[in-house]
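Novice: Okay, got some structures for you below.
Each reported figure results from applying straightforward, stated rules to the coordinates on display, with no laboratory input. No experiment lies behind these values; they were computed from the predicted model shown. Cβ atoms are built from the backbone, for glycine too; each structure is taken alone.
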Structure P
Amino acid sequence: MIKNGNVNGTQALRVTAASLLACVAAVPAAVAQVTPAGTRITNTATLTHADSAGPITFPSNTVTTSVDGLVDVTVVAAAATRVVADPASQVAVPFVVTNTGNLAQDFSLAGSGGEPLRVAIDSDGTNEATRITLTPGEQQTIFVLLPGPVVDRTAVTLTATAVTGTGVQGSVLPGAGPDGSDAVLGGSGGRATAQTVLILDPAAPSLTKSQAVRAPDGSERAINGATITYQLVARFPGAKRGVVITDAIPAGTRFVADSVTLDGIRLTDADDGDAVTFDGTTVRVTLGDPTPGTVRTVRFQTIIN
């Protein structure tokens, strides 16, 4: 979940508060299971023929091969473009890095937006990440942090580079495989880059999410049974039509029934004609057609299981 992050988007019909600015929808599905490097693959066939005494079977010889190490990586941007309403604000641009090789691999990370930029594993920059370790098939969301002022049409990029080595596809990396065996570079050559172009639009809506935690003992510790109150503030510098906010309930928590408020007014979860519905997994708030200068505030609660 984006923590205390500002979300801006051109989509007039839907402003989404779901994790990563709904970038999950823009990121490929989980990588297919890869066979780890060093795995020995053996195969034996059989030949069976009929006989008066019954079927007789003859095995073939057994062939064996050992899977070579593969160094490969992809970087995918959550969106090709990102609209920014406030040029003075810091923008956290999300990317997903995936280890598409079959070796656990360290990757160095570099962000750029005309100059080197900070990269982190959360949108507020709390946990900077210039290097990550990924197991085969593992993915990690990385944010490139662009401080204001934002210049229109700035291209923000993230590059992930395998620490083991880079080069042309098919190049051999001596000693980079299991037990000192060699590894081979995949299609990325051990390095991948993606970019998102930032577009300034002062009339674009924004959505800011924050949270407050209250434990049963009165503390602010996020322990089992603690209540998390989420607040979403939608601002509309310009007029928009058919606006809907959706927010999926986070894994590891359960929704507090009838806890949704809109501008301080408590509404029901049922599909009964008011602005709020809850389908068991996602809170949906219909805001209609906000006029310029409109600010709407949504709050709801979950409990940590």
Structure Q
Amino acid sequence: MKGLWAVVLAAGLLGGGAAEAATKRITLLGGQVGGSWNPWASAMSVDFSKNIPGLNVSSEAGTGSPENVRRVHRGEVETGFGFSSDIYEAWRGAGIFKAPHTGLRAVSKLFGAVTHLIVLAKSDIKKLDDIAGKSIAIGGPNSGSALTFERLTREAGLWGKFKPVFLGGGKAASAIGDGHVAGFNWTPGMGDRLITQISVTNPSRLIDLHAAAEKAGFYKKFPYYSPRTIPAGTYKGIDQPVPTFQQTTVWTAGKNLDAGIVYQMVKRMYSAEAKAFLANAIGQAFREMTAETAFSGVTIPLHPGAERFWKEKGVAIPKEIAAR
């Protein structure tokens, strides 16, 4: 049966009439409701379903990067997004991942996920150390945002000295505006709509996280993070550049997902027509998805379907991430 399906799908993907009769349905796993990954997942699923014959892609909200990584590895969903930090540790069975998650394969970098710690302008939090004794929304339970902030504050000696509130997305944005939390940690793309919403609604500030990370040896212990600066003017009223750090949002697929499907999806993703549609749907962060940086933050093997595409594009593939 599996061999028969492969033949039918191949014919459909090549434009044959069998496509309508044998539609392959897959799930693309995004992030928390209201988070920065869901516009990507929704736009990609719509575009792929409309433009790849024989393929129907449904987007699904997830609880965050760690759980996405687990579900793609286990084959519960065919494809999804993850942070480079969680993918790195999952592949090795490190950190919160108790065994190697080798069912994952990489497709492409999408964008840099930039850690923001936003507070109201009137807050007495001026630096990371000042969160001691405060309630901070750190992202939803089991989310990549929450895990990143836990890593940072543990290394900085602050974990246990503040109250972590496991809220993300719109709920966290409302909580900071209502005064229920003193700050909101979030790891979206640059120019994120939730951070924008907070800064438009209330005078706000972003906290320098790079200084604390560097002092604590954060980058040495966790090499998948790197410094990044949020430019002045990215958000309303925040008129000075703010040093922080980032990791990479990586598009992953399960190792058993048909190579022809992955090839057609990534080929469509990088087409001029799809890029025009996705740029309009996603916004500023989409500018970071380029062929030149496709492997930035990728530390696991490529999916064979993705490798085929990148070879056709003439992109050099580092041997450590060659498909296998």
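Novice: With FRET efficiency 1/(1 + (r/R0)^6) of positions 102 and 190 (r between Cβ atoms, R0 = 25 Å, to 0.05) derived from the coordinates and found to be 1.00, which of P, Q does the value describe?
Specialist: On the way: P: 1.00; Q: 0.20.
Source structure for this number: P.
Novice: As an exercise: helix-only ellipticity at 222 nm (-39500 (n - 2.57) for each DSSP H run of 4 or more, over all residues; to 500), calculated from one structure in P, Q, equals 0. Which structure is it?
Specialist: Values: P: 0; Q: -10500.
Among P, Q, the structure yielding 0 for helix-only ellipticity at 222 nm (-39500 (n - 2.57) for each DSSP H run of 4 or more, over all residues; to 500) is P.
Novice: Identify the structure, out of P, Q, from whose coordinates FRET efficiency 1/(1 + (r/R0)^6) of positions 38 and 262 (r between Cβ atoms, R0 = 41 Å, to 0.05) was calculated to give 1.00.
Specialist: That value comes from structure Q.
Novice: Of the structures labelled P, Q, which one yields 1.8 when distance in nm of label points 7 Å out along Cα→Cβ at positions 70 and 182 is computed from its coordinates?
Specialist: On the way: P: 1.8; Q: 3.1.
Working through the options, I get structure P.
Novice: Same structure again: Suppose Rg and Dmax of the Cα atoms in Å works out to 25.5, 92; of P, Q, which structure was it derived from?
Specialist: Working: P: 25.5, 92; Q: 20.1, 65.
It must be structure P, since only it matches.
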